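Have a look at these structures, which come just after this line.
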Structure I
Amino acid sequence: MAQLDEGSTNYHIPLALRLRGVLDRGAWQRSLDRLFARHEALRSVFVAPEGKPWVEVLPPDAGLPVAEHDLRDRPDAEAALLDLCHEEARTPFDVARGPLIRGRLIRMSDEQHVFLLTQHHIVSDGWSMGVLVRELSQLYRAFEAGQDDPLPPLAIQYPDYAAWQRRWLSGERLQSQAQYWRDTLSDAPARLALPTDRPRPAQQSYAGAAVPIVIDADLTRGLKRLSRQHGTTLFMTVLAAWAAVLSRLSGQDDLVIGVPSANRGRGEIEELIGFFVNTLALRLDLSGEPSVSELLERTRRTALAAQEHQDLPFEQVVEIVQPPRHLDHTPLFQ
């Protein structure tokens with residue numbers, strides 16, 4: 001995807017931290033460099049000699065690049081900060097040269113900084129963000145106090161996981177996973193026919209917006225109670241409700257909904273930074289006007305079966321199912 005759309009920033013993972021108090025600049029950089037050395041995924045670059053993709057790992061002492069900006073004397077400091085945020089978000093990565101993580105430290109006053117950290121999705125994911133912030137905090141506290149690295153050594157690295165996955169996903173196991181998705185998504189509707197107020201553009205632009213929805217404490221308690229009564233998780237219950245809404249809006253009783261899966265089923269990889277997340281295409285059946293109880297049971301069965309077959313990467317599922325391909329919508333689900 002990065003090669004097809006050079007210069008794209010669609011796969012950037014941004015993080016912005018406000019740091020309050022006196023910052024030990026040396027300890028901060030040392031913490032970032034240690035994090036960079038600790039996780040091989042962050043040091044991975046992707047080259048393609050003669051068109052064949054290959055991963056190389058930068059040396060541990062390469063250091064995490066950090067650009068510095070001082071806005072202390074600027075009367076328009078907040079506007080300048082916003083400009084820097086936009087500039088950072090728009091700056092592409094070179095996946096062949098790397099590093100695929102970079103920082104900007106912006107000094108707002110003697111005791112306030114903003115730190116922007118951008119990663120390319122090819123080396124990180126949402127779960128990794130939690131690992132990164134947690135380890136960065138532990139390292140900074142230790143280094144600022146003059147102590148050594150407090151983090152236990154990692155049992156494995158991302159390349160170990162990749163090698164294991166390649167061995168594990170082969171032969172009979174690969175056939176079983178592939179057959180499940182082939183059967184489940186056979187003849188699935190190519191798109192969700194929502195009655196939108198304008199036509200879908202000929203080529204999708206990925207331009208969009210967020211719509212915040214607040215589910216208050218009372219409703220959350222009710223949803224949890226309903227979930228317990230029907231043996232579903234809160235996720236399954238909300239998924240069933242979402243399917244009902246989409247079915248009502250589209251008039252379709254056969255829906256495919258895309259769901260992210262952390263895909264960290266083994267304890268050894270919980271503490272790794274890397275791209276593990278997978279996408280599951282959940283096909284939900286709302287035919288026959290099911291009751292709430294029946295819809296929850298169907299959703300539960302669908303979600304559990306998909307999770308049992310979550311190891312096959314989504315792009316391989318698309319290749320196996322071979323849905324109609326069009327530039328105006330994503331395959332299998334939107």
Structure II
Amino acid sequence: MPRVSVIIPTYNCDRFLAEAIDSVSRQTYQDYEIIIVDDGSTDQTCQVLEPYRNKIRYFYQDNQGSAVARNLGIKQAKGEFIAFLDADDFWIVPEKLAEQVNCFEQQPSLGSVHTGWRIVDGNGKKMIDVEPWCDVPNLDLESWLMYKPVKTSGIMIRHNWLQQVGGFDGELRQSHDVDLVLRLALIGCEANWWRRVAVGYRRYQGNTTRNTQTQAKCLLKVLDKFFAHGDLPKPIQKIESQVRYHTLVWIAWYQYEQGFYDEMARFLNQSLEYSPYYKMETISDWVEQFKKFSVQNGLSLDICVLTDLPNWQKLIVNIMVN
């Protein structure tokens with residue numbers, strides 16, 4: 001029985017899939033199985049997989065989204081530990097599996113181990129390394145809520161914890177990784193970092209997380225679902241407004257980066273309901289947060305371009321007169 005099950009869901013990712021599989025094959029730790037879950041691909045996925053037939057376990061499902069595909073992989077997995085890898089991502093550190101397994105062995109109470117990631121373009125060229133532990137050294141429930149420093153391709157988790165929470169929420173097309181770590185933390189699953197940038201995360205036109213409207217809708221649904229729990233710890237209940245404010249400002253920045261300026265203004269306006277600041281302080285904070293989010297993603301923010309937008313100016317006028 002393999003000790004680690006590597007689950008790779010794929011949907012029309014034929015141009016990247018081989019690189020993902022090869023990055024697993026290069027791991028120094030070899031006690032693993034690779035489970036490919038084809039989420040109804042219509043491209044050349046089957047042809048790409050042909051040379052790997054003796055190295056993988058292949059499952060097909062009609063298109064239902066990556067959360068459902070991952071759940072199928074979890075159901076079929078034989079390993080004590082589950083590692084996830086998106087078909088358009090790849091592992092850049094050959095010791096990733098070995099070191100994550102070592103973390104579990106050194107700390108038996110751990111339920112999941114997480115890594116940093118490198119944002120790359122569609123050709124795999126480096127844009128920026130993300131080391132989330134610099135801002136979020138401790139992975140507890142409050143940290144997951146406030147900062148959501150999760151990248152699915154960097155997770156390794158004990159199989160039994162996934163079984164306890166029932167895997168991913170198949171209703172969520174996106175942000176189901178955030179939902180998962182929140183549910184795990186809520187029932188006491190201990191998480192920690194392996195402090196290495198170990199994942200190449202592609203940012204390119206067409207990958208699912210670039211669907212900004214779905215991303216926003218799903219992320220807010222995750223928060224609604226979480227805060228609907230009637231038995232949340234008191235300290236967590238007290239930071240709900242802070243969490244919602246921070247999340248809405250992040251969503252607004254994401255809309256801005258994708259050129260959806262009406263949506264940007266709409267989410268910023270929604271954040272006012274939860275802002276801990278006076279009006280002018282809130283506007284200043286928006287700018288500071290936009291700058292921070294841009295830097296974290298290897299991008300630059302031209303404040304003049306932002307504040308010259310008619311959508312931004314209209315929003316500010318409405319705030320000041322109401």
Structures I, II compared on Kirkwood radius over Cα pairs in Å, for residues 45-124 alone: the greatest is II
Name the one structure among I, II that distance in nm of label points 7 Å out along Cα→Cβ at positions 205 and 261 of 3.4 was derived from.
-> I
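On percent of Cα pairs over 34 Å apart, which of the structures labelled I, II is highest? Could you put the intermediate results ahead of the total?
On the way: I: 38; II: 24.
When percent of Cα pairs over 34 Å apart is calculated for I, II, structure I comes out on top.
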At a computed 16 (relative contact order in percent (Cα under 8 Å, 6 or more apart)), which of I, II = II
Using the calculated result 3.4 for distance in nm of label points 7 Å out along Cα→Cβ at positions 189 and 277, pick out the matching structure from I, II.
-> II
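On mean count of other Cβ atoms within 10 Å over residues 117-124, which of the structures labelled I, II is highest? Spell out each step's value before the answer.
Working: I: 22.9; II: 16.8.
Going through I, II one by one, mean count of other Cβ atoms within 10 Å over residues 117-124 peaks for structure I.
Bear in mind that the values in this text are calculations on the coordinates, not laboratory data. Just so it is clear, the structure is predicted and the values come from calculations on it, not from any experiment. Cβ atoms are built from the backbone, for glycine too; each structure is taken alone.
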